[in-house]
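Structures for review follow.
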Structure P
Amino acid sequence: MELTTPDQQAAKAFYGSLFGWEIEEVPLDDQGNVYLAAEKEGDSVAGIAGQMPELAGHPAFWGVYLAVDDVDATAAKVAGAGGNVEAGPFDVMELGRMASIQDPTGARVNLWQAGQTIGTTRANEPGTPQWNELVSPDLPTATKFYTDVLGVEWESMSMEGGDYLCLVSGGRQVGGAMVPPMEGIPPHWNVYFGTDDTDAGVARAVELGADVVAPAFDVPGVGRLAVLADPQGAMFNLIQPVPPS
């Protein structure tokens, strides 16, 4: 996961305080531009990038990276599957190689071929990435695209309010897909961070300047969730998973 924000230092203070991240500044050039690498107890959890000039005035946003073995070969499948390659593939120093793509329904996501780093190395615990989720009004079209391009599978999971789709890779559920819960929400990928107490997490986020988009609520069989916007407008979710039975 990677945050793109107009104020990296404010984001560093917010997420560092909220999740207990240690955040290192990585110089990008001799003009003082930096990339912020967020870690939890020495393990990589996320990145924080500055905003490009052409995005001036745009709220901050979280982006998702999907790992691939060969980004060039994968990106070459995108157009034929109905999507669009918006940038790349290109090298990110020696760290890896990436491309930014858009699926046929409009949701944007990135592809990442690891070089020196795979990206997130610590997940599925408090203060780390817990889940990624595609939100699209046309799930049949969107899910077929990811199957065609990435070779993943999807399986349905019954939930209150209708079925939920789980993204399956290597026999494991690693992400999800759902239709927007209300009108006016554009296609996008959601990010979820784990917490051991959603209500306390929401309260702490608000103290740090976040806005509550959806107050804490329970999803039977899944956990207790909340939707927040950080002080620069980036939307993210907190999830306190149901303990394993």
Structure Q
Amino acid sequence: MRLAALIPARYAAQRLPGKPLADICGAPMVVRVAERARRAAGIDEVAVATDDRRIASAVEAAGFRALMTDPACRNGTERIAQAARDLPADGYLNVQGDEPLIDPRAITQVAELLRSGAEMATLARPLEPGEAARPEVVKVVVDARQCALYFSRSLIPYPRREGEVAPLAHIGIYGFSAQTLQRFARLAETPLERAEGLEQLRALWHGIPIEVGVVDHRPAAVDTAEDLDRVRRLFAEEQRRNG
């Protein structure tokens, strides 16, 4: 089974324009993400899907493949679905372009779920103290087969009996079989998706099962200038530890 990791990257981020090209200790952020993806076991190819020639040039200068996509793509999933038409594979991983500290083992775990036959796969981690009321931390509940039942910005399940179910926080990395990726990208938005602002609810609405792997990794996404400063410090500390 051939798997490709695709990293969607657009220049016009609302809160931090030019974010993919932000310097992270000597290299653009999107390149740092690609470097992590390349270290993940089970990935056959890594490419960046972008609508901006400046991003493509930076990616290609670092030795990675860039696939140009339509600026009209509404989200990262649509962008990688379009890019996938130029990069044949049996399955695709949507690796977020604003997580330069992503653990390659997390990428590998999603790849393993696809190799085991998942139509769609993602990750979750234990919810940490203080995160229950934060809408930016998306929660997920799973069934006995480790498939997602629902995602929400609210706390789920409601803790009527403390300790009965360990709450989980969603990690925004996705895997798709090739067929499911194209099907998902063609589906219209759904009421639940619009209500929560979560595109993965489109899959559940239409009966696409999402297998969920649970990991200890806590991503450090870059959404603001403060996030960028923090990630730069963490990246520099990691470089020092690794010599």
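What follows is calculated from the coordinates using simple rules that are stated; it is not laboratory data. Predicted model, so just to flag it, every value in this text is computed and none were measured. Cβ atoms are built from the backbone, for glycine too; each structure is taken alone.
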(message) If you rank structures P, Q by distance in nm of label points 7 Å out along Cα→Cβ at positions 56 and 144, which sits at the top with the largest value?
(response) Q
(message) If helix-only ellipticity at 222 nm (-39500 (n - 2.57) for each DSSP H run of 4 or more, over all residues; to 500) computes to -4500, which of P, Q did it come from?
(response) P
(request) Tell me which of P, Q gives 22 when you compute relative contact order in percent (Cα under 8 Å, 6 or more apart). (result) Q
(request) Given a value of 0.65 for FRET efficiency 1/(1 + (r/R0)^6) of positions 24 and 216 (r between Cβ atoms, R0 = 25 Å, to 0.05), point me to the structure among P, Q it was derived from. (result) Q
(request) Of the structures P, Q, report the one carrying the highest value of mean count of other Cβ atoms within 10 Å over residues 88-95. (result) Q
